[in-house]
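Novice: Below you'll find a set of structures to go through.
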Structure 1
């Protein structure tokens, strides 16, 4: 994006997009529908912006110190997806998947929206 998102803006926009997705597609849409919706939503709301992975959390996370140090933007994510050891929103892509993990591609949207924020010192 042209401007650096604050942590609060990233979380607000993330939740707004996923709430809109659930309203339009239901609580458990297919992965392809999720990806298409994210792309469409970002283009409609931010037509002249390039948002990392069409995700405001990724956009924010890529600018955190921990992401620059580790070269893994997931460690800068302000949402607690799974655990500190496996912070990825797509378990099994970069790490091993475990039962009960929340995955943005497959988990019910209500579970995604219910995820807590990480403590600020964990993503700085």
Structure 2
């Protein structure tokens, strides 16, 4: 399997799972069709991470996520095979965490936003 990458660099801690998020309807056109945003979102999820593993993800976000856009390798949306594709112009959300349990972060997630699918 091809690994997830950001700016061509493989994530050291590969997500446990990932998924394309549903687009929320913005409205309805005059002829009754739903209107959706032009961009999509992808969610990285990690079940449990040590503080040092989480720090690596958070530090990376602080270095690239707050200053501009990134290129992210994700499973290609709508493709008939599980193939990774490089999406440019993406924006990372700040990583979020669930409860702190027995010295570990649980339910860690980070969104990739502003994904333009051709």
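Novice: Quick check for you: by FRET efficiency 1/(1 + (r/R0)^6) of positions 36 and 100 (r between Cβ atoms, R0 = 35 Å, to 0.05), which of 1, 2 is greatest?
Specialist: Of structures 1, 2, the maximum of FRET efficiency 1/(1 + (r/R0)^6) of positions 36 and 100 (r between Cβ atoms, R0 = 35 Å, to 0.05) occurs in 1.
Novice: If you work out distance in nm of label points 7 Å out along Cα→Cβ at positions 44 and 108 for 1, 2, which one comes out largest? All intermediate terms of the calculation are to be shown ahead of the outcome.
Specialist: On the way: 1: 2.4; 2: 0.9.
Structure 1 gives the largest value of distance in nm of label points 7 Å out along Cα→Cβ at positions 44 and 108 among 1, 2.
Novice: While we're on this one: Can you spot which of 1, 2 the value -0.88 was calculated from, given it is log10 I(q)/I(0) by the Debye sum over Cα atoms at q = 0.21 Å⁻¹, for residues 12-67 alone?
Specialist: The value was obtained from structure 2.
Novice: If helix-only ellipticity at 222 nm (-39500 (n - 2.57) for each DSSP H run of 4 or more, over all residues; to 500) is calculated from each of 1, 2, which structure is the one that comes out at -12000?
Specialist: Of the structures listed, the value fits 1.
Novice: Next up: When Cα extents along the principal axes in Å is calculated, the result is 55, 30, 29; to which of the structures 1, 2 does this value belong?
Specialist: Working: 1: 38, 37, 21; 2: 55, 30, 29.
Answer for the origin of the read-out: 2.
Each reported figure results from applying straightforward, stated rules to the coordinates on display, with no laboratory input. All values reported here derive from a predicted model rather than from experimental measurement. Cβ atoms are built from the backbone, for glycine too; each structure is taken alone.
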